[in-house]
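Read-outs: derived from the displayed coordinates by stated rules, not from any lab. This is a predicted model, so every value here is computed, not measured. Cβ atoms are built from the backbone, for glycine too; each structure is taken alone.
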Structure P
């Protein structure tokens, strides 16, 4: 778990104390037995009367295409 370093030391210590009881937290949906899915699932409903927007395709300068592809591949590997 990552904790913001700008938090006061007292708050960080309280978080550490709370996380010692990690078995009380539900880490997956299966851990939330008895709670209806309607409450724990998030849905984004779209208005079907509004047409979908389509963006114009952006063409990258061919001189930079290989460089960008290498950078993206590096990100995928890490």
Structure Q
């Protein structure tokens, strides 16, 4: 990840987007605020859409509270995986 500082009109938005096509960029303003510019791929869109699914998020949150856990070793044993 690359960090750049904004001074006046530099860098241009186009140059920041060009940099972000290679790696994520942190843009730091003169006031110290920071923003991340990164290329969005289909997976990122899918994650964002999934997070907006309130029913699914509620279900996952509820399952997270479930105290019953099955150890991985037990799952492997039950499935006959060594």
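For distance in nm of label points 7 Å out along Cα→Cβ at positions 25 and 57, find whichever of P, Q sits highest and give me its label.
Values: P: 4.5; Q: 3.0.
Top value of distance in nm of label points 7 Å out along Cα→Cβ at positions 25 and 57 goes to structure P.
Here Kirkwood radius over Cα pairs in Å, for residues 1-40 alone was calculated and came to 10.0; which of the structures P, Q was it taken from?
On the way: P: 12.3; Q: 10.0.
Working through the options, I get structure Q.
The value 6.1 for distance in nm of label points 7 Å out along Cα→Cβ at positions 17 and 65 was derived from one model only; which of P, Q is it? Don't skip to the end; give the middle numbers.
Values: P: 6.1; Q: 4.5.
Matching structure: P.
Thinking only about distance in nm of label points 7 Å out along Cα→Cβ at positions 33 and 49, which of P, Q has the largest value?
Numbers: P: 4.5; Q: 3.1.
Comparing P, Q, the top value of distance in nm of label points 7 Å out along Cα→Cβ at positions 33 and 49 belongs to P.
Kindly point out which one of P, Q the value 3, 11, 13, 11, 9, 10, 11, 10, 8, 6, 4, 2, 1 was derived from, the read-out being P(r) over Cα pairs in 5 Å bins from 0, in percent.
Attributed to the structure labelled Q.
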